[in-house]
Structure P
């Protein structure tokens, strides 16, 4: 199903054969994000806590999540197709009982970045939310430098209520001071 077109590029619902390209774009776009995350929390914590379930890499976890969404709700996975290949994608979900739409995994191939494709996708997803009777929309992002382009794109389509959240991590084996009860 075609959602919208701009120039010679079509925003449409994804098809099964698009999934390998979606994963290729995911790996390219999310690589700097994961390196930033590891540099913040440390490799040991990342491997032990974040990299679960054991035995799956972050790329495999992303693929499992995107493929699972596609299998359950293929209408919630959209791609940008320039006629030659998929150049970007967006996944999202609806929680009607909360009147909420959620933009999730998304990316635009770096060869096509900076041309407004992300905001093009987000605007159409937000319109889809409206058409479905959804009142509120949310997207989650981080505050590190790797997420600057994402934050700019989200703000460009009207996301304007950031909720700042900080997660503090501690390695209890390395941090003994102040950890014993008095």
Structure Q
């Protein structure tokens, strides 16, 4: 059972990150934007049963919960802490055949290997520190489609400053590519 080491605010006022002493997943990122998507994940399903929870994101020793903005964080934290403390490490799920950072459709473009490595080195660690992540959905007509996960999914700065920074980095590698958040 994971023990909560810290509870941290994120740049997104509607998201909070739990730092655990022990990993809840072994390197597999799980991101759910609603209860239906989490149906095969008992841990995430339990968290979605708590009123006001609209997003569950977790990987290794981090669990990020996003709320709808209608709940008082002190009240919500009292409801979230017990299921997180009582959770067992999550094993393999049916959805785990999916690539962690790049969708299956996006894996066939050789430019994406280089872009994905740059994101792994220069962007994803910082997003994880803020309670979120980034997945590449595809590259069509020189438009790189990315999807923010966790706290980043509804954060106001993700679609402005962070997206601009990512596009600037991508353009250093491939000047013809534009980045779009979907």
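Where a number appears in this text, it was derived from the coordinates with a stated rule and is not lab data. For clarity, every value in this text was computed on a predicted model and none was experimentally measured. Cβ atoms are built from the backbone, for glycine too; each structure is taken alone.
Descriptive notes on the structure:
- Among P, Q, which structure scores highest (criterion: mean projected area of the Cα convex hull in nm², for residues 81-128 alone): Q
- Which of P, Q yields 2.2 [distance in nm of label points 7 Å out along Cα→Cβ at positions 33 and 65, calculated]: Q
- Answer label among P, Q for the case where percent of Cα pairs over 25 Å apart, calculated from the coordinates, equals 40: P
- Distance in nm of label points 7 Å out along Cα→Cβ at positions 25 and 89 - structure with the largest value, from P, Q: Q
- Among candidates P, Q, the computation of helix-only ellipticity at 222 nm (-39500 (n - 2.57) for each DSSP H run of 4 or more, over all residues; to 500) that gave -8500 used structure Q.
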